[in-house]
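Trainee: These are the structures in question, set out in turn.
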Structure I
Amino acid sequence: MARRSSSKGIPTQVSALLLERLKAHAAKAWPSCAAVNVRIRGAFAYVDAQGAGDPEPEPLCRLRYMGEIDIWEFAYFTWAREAYELSCLDSGSPFGSPEDCFDAAAHSVLSS
């Protein structure tokens with residue numbers, strides 16, 4: 001069964017919780033992460049991270065809101081095309097928790 005995204009965009013409460021969860025996860029799992037930023041555009045959350053000593057944040061991934069806080073569609077940022085590409089997590093699914101999506105993308109930008 002195909003999942004459907006929310007056409008109304010990400011509710012304010014969900015975007016605040018998303019940022020809170022990603023900051024807490026990064027602090028615990030990625031000690032080299034100095035900052036996490038989330039920009040909301042419609043049904044998408046664009047996640048950036050800044051490594052310790054880096055002058056500015058780098059794009060990590062784009063998450064598409066699927067109507068639930070624990071399930072997001074994952075797109076990885078690729079510098080080769082300077083664009084987001086739909087990707088799969090280690091589980092083989094293109095859907096996962098915000099933390100799983102962050103981890104999948106952070107390996108290329110942050111060192112644990």
Structure II
Amino acid sequence: MSNYERTTFYIGFTNHIVRRVIEHKFGLGSDFTKKYKLKYLIYFEEYQYVDQAIMREKELKGWIRKKKLNLIKEVNPEMKDLGKELFKDYGITEEEAKKYLKINKYQYE
């Protein structure tokens with residue numbers, strides 16, 4: 001996840017990427033992601049097994065910034081928001097994302 005200016009980055013693990021992107025887009029991430037307005041999905045990897053995903057997360061967090069940026073730019077050279085494409089792929093509109101948050105609001109209180 002990144003901010004609009006693509007100056008701050010967040011690496012995290014989730015078992016439900018669509019839900020997690022919705023949470024970030026509407027400011028429901030961690031204090032760090034809220035503070036730096038990390039609302040844009042610019043890179044992601046998918047794994048079949050949780051332990052593999054967690055190992056990869058730890059590996060990426062140990063990299064220097066330049067190496068992380070090179071990885072992102074290999075697949076997303078313009079660093080565009082992939083969240084929009086993800087929503088489109090899943091047939092989710094912004095209104096539906098807002099409804100999801102209302103339905104699940106107990107999780108965020």
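Each value in this text was obtained by applying a stated rule to the coordinates, not by laboratory testing. Please read these numbers as outputs of a predicted model, since none were measured by experiment. Cβ atoms are built from the backbone, for glycine too; each structure is taken alone.
Trainee: Compare distance in nm of label points 7 Å out along Cα→Cβ at positions 11 and 35 across structures I, II and report the one with the greatest value.
Mentor: Top value of distance in nm of label points 7 Å out along Cα→Cβ at positions 11 and 35, among I, II, belongs to structure I.
Trainee: Now, a different point. For structures I, II, which has the highest computed value of FRET efficiency 1/(1 + (r/R0)^6) of positions 59 and 83 (r between Cβ atoms, R0 = 25 Å, to 0.05)?
Mentor: Top value of FRET efficiency 1/(1 + (r/R0)^6) of positions 59 and 83 (r between Cβ atoms, R0 = 25 Å, to 0.05) goes to structure I.
Trainee: To which of I, II does the computed value 23 (relative contact order in percent (Cα under 8 Å, 6 or more apart)) belong?
Mentor: Computed on structure I.
Trainee: The value -14500 for helix-only ellipticity at 222 nm (-39500 (n - 2.57) for each DSSP H run of 4 or more, over all residues; to 500) was derived from one model only; which of I, II is it?
Mentor: Attributed to the structure labelled II.
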